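What follows draws every value from the coordinates through simple rules; no lab data is involved. Note that the structure is a prediction, hence the values are computed from the model and not measured. Cβ atoms are built from the backbone, for glycine too; each structure is taken alone.
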Structure P
Amino acid sequence: MTHPRRLVLGLLCGLVAGAFWGGVFLAPKLLSDFTPLQMTAGRYLAYGAASLALLAPSLGAVLARMAVKDWRDLAGLSLLGNIVYYLFLAAAVQAAGVAAASLIVGLLPVTVTLVGAGHAGAVPLRRLAAPLALIAVGVVCINLAAFQTNSGGDGLTLVVGLACAFGALAVWTVYAVWNARRLDALSHFTSHEWSLLTGLVTGALSLVLAVPAFLIGGATHAAPAWALFWGVSAAVAVGASVIGNGLWNAASRLLPLTLSGQLIVFETLFALLYGFLHERRWPAPLESAAIVLLLAGVLWSVRAHGVDRRVAET
């Protein structure tokens, strides 16, 4: 596959992954009567079950290719990028609100790009300074608009929520860089197989969470509430975890980390879109400006990577 085709295919994979991931921010609001631990356990039990079902026809052959290092990395990636990240994110949304959580987690395109600057195929950071600045300003604009229309809770709750959001930002930054480098080194699994294996391991780890999440403490819920809980958990598991993670793995293999990291901005954009649809309104002027800045920053970065490849090939 030629470089331009890899670029286009990688961008499409990142775009669609962002479309599925954007729905993750709505789940804690829809399930506000449940704890972050319950939401995490429910989502990843469903992810594990879906991954097992999809892997079943080739499970023996896939497991035969597994090495000790694969199991170790899958355990670490599953814990960081799925369980710990979603625990932090759900707690941040419930304690500080979507606005405060997205203000911090929305900086992922910048942190992943900075941490991945030494990754193979990366464009020098000086070439990316301007598009990264546009993305950062866009994230600030989005959340300035959000803070104008949302009021926070008490001070301690807000501090806890902000701390959880910073925790989510940190663990997913580490996950994105680690996972991209691991995928680069893989030759015995496809991106889809790696995503499903991650689901299997995450589901197994979620079994440990299920006991404290569902059997120890917590409020009791009526049957309709549990139906909503498992419906949302299954939708997030299949959409964000199975499909979204699989597409993200494909994008990570097709693109250098300095570019794929910035594509996480599509998660923020789609989260905004779903929020506007849910609230049945058009974006405010500041929100519209933020969307333009975010898209301009990503497109500028794409151009920088394209120019870098043409120079390297001459």
Structure Q
Amino acid sequence: MLDKADTVHVVTGCTAVGKTELSLAWAEENDAEIVSCDSLLFYRDMDIGTAKPSREERERVRHHLVDIRSPSEQMDIVDYLDLAISAVQDIQSRGKRVLVTGGSGFYLKAFFEPVTDDVEVDDATRRQVESLYSEKGLPGCVEALAEWNPDGIENLDTENPRRVLRALERCMASGMTLDALREAMRKQENFLTRANKETTVLHRDKDELNDRIRRRVDQMLEQGLIDETKSLRELGFERNSSAAGAIGYRETLAFLDGEVRREDLAEKIAANTRKLAKKQRTWFRTQLPEHRLVDLSGDKRLESNCLFENSAL
């Protein structure tokens, strides 16, 4: 039987549900360090729009995989997997517990099943896909991907250009369908997928979560989201579609370009965040392995030991 220190504890939930406060408290009480699986916390200088834990909060508990990339440089899932494995092994080697936090399904999945394969995409294939995207846009790439996958493309997010382009590249480079690639990938277990895990999903009633989302957006704008976006633009973060296309930043960029009125900006961000939360709820329900559900509705002041059944030291 694995010692509790060998268990990887995971706390996730929709954006604005309240992960940070409970996670910090649990980590402090259980001598743990936090490993981020949030797709935007990797990037330096993206603080307000990501609701990144403050410097004071990161001083309370050591965080890993936060502020490790320039905002103009994309994070690759292969790099993330290597960094996450190294972080978890380092934490456990020092006798501390591991707490994984974040709501990004793609990176969270890396802790439960293989997410990479051995397909190597050559430059010629990559240029071919980029050319198709330039000429025919996302719809053209989705159409091409469908031709490679006559039986369907399952749960791929066809509204996410990066996911579609990477999937098309891998199909073209390997000559395989996405189903065949997934089957090959499932056989590639690693340190994270084999690790013992305890997982908790935080939940709030829809109306309450929506209210928290709107209040968070208003707070971000008060804290200087517009100025932060201007600074990021000067740093070239628009070269990174994952960063510049993130909710909060993409709407603010549209405002700076005169495409969105200032009085409409907050609601535009909030509406897109609500859509994201809906997608996250579906992902947690259908894609996440066995987990506990902790309901925070009514702004319950729950003790951090509610997160896991075996939290006691």
Structure R
Amino acid sequence: MTFTHQQMQEILPALQKKLRSTAKPLLTFSVLDPDLGEGYAGKEIVIEGNTYLHRGYKAWTDLAELLGCKMLTPKVGQYPLVTLAFQKLQTEDSFHLDTQSSKEEKYGIDSPFSEIHKMEEPSFLYYYIQALNNVKVHERKRILNLGINRGDEFTAIKNLLDTNKYENMEFVGIDHSKSAIAYAREIFSEKNMTFYTHDINKLKSLDLGTFDLLISIGTLQSPSIHFKPFFMSLVQNYLNNDAAIILGFPNSRWVDGEMVYGAKVPNYAMSELGHMFSDVMFCKKYLQQKKYRVTITGKQYIFLTATKIN
């Protein structure tokens, strides 16, 4: 297939039809070389008397993702074209479908989840670092992370701070995966690090005291947690008067080596954002009532940051 002047309203259904009609994992087609044009998608470009519609590579990678594919390295075609290849994602290759691991070890070191490194995904790292800066992490003394797993969020903080500042802070991480916590203890041997293998529904039994920064990425929305009352309890019982909060709400899923935009929810074949945004807005309104300044950022993960208003 070759697309020259065709609009996206023609290209999208044509590729969807092709994917449905073939069992092959690879879909190839030719388009105008994005490097030969500029401007927004759909701009007309005339080359050697022929009309083409320009689209940047981002448009094509977005399309690949929407079609359940990943885009491979483009190949130079007959001038002025390039050949694109969309490879179908193996949807069964996802930690979300892991039914072999125990409930506690679904996110353990030997699980499919352990192959995921969120800090290597720019769209996660960028907004997480932004959130840390928003809450002025360098001014915090005592930090609690619920759902710490192997400690990636603490590693990012360590890399942001100078050694003296880092060593004078106290970090507490909690996760129900025994293997993940054992790994975190090996990585962080410093005396200012404390890790617990524990059910976060039973925090009271740990007698943790209060903190001036709470972090939780993709954990509070777990089915075993009653989100709203649990979150309110955290704010009321575990935070200092001038504490800050960073919450990460997954707006993606992990499939075949890719972080795919849009989380799936039960009873929907498509990505449905209502439940996630309901939780985000509940937190925002509740924290504003408690005199917090709240910001919401992110893409594949939605980050809510909150700091006390003086």
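Given a value of 1.01 for Cα Rg over 2.2 N^0.38 Å, for residues 115-186 alone, point me to the structure among P, Q, R it was derived from.
It must be structure Q, since only it matches.
Determine which structure produced the value 49 for percent of Cα pairs over 25 Å apart, calculated from the coordinates; the candidates are P, Q, R.
Corresponding structure: P.
Given a value of 43 for relative contact order in percent (Cα under 8 Å, 6 or more apart), point me to the structure among P, Q, R it was derived from.
It traces back to P.
If helix-only ellipticity at 222 nm (-39500 (n - 2.57) for each DSSP H run of 4 or more, over all residues; to 500) comes out at -25000 when worked out from the coordinates, which of P, Q, R was used?
P
Upon calculation of distance in nm of label points 7 Å out along Cα→Cβ at positions 259 and 275 from the atomic coordinates, which of the structures P, Q, R produces 2.9?
The correct label is P.
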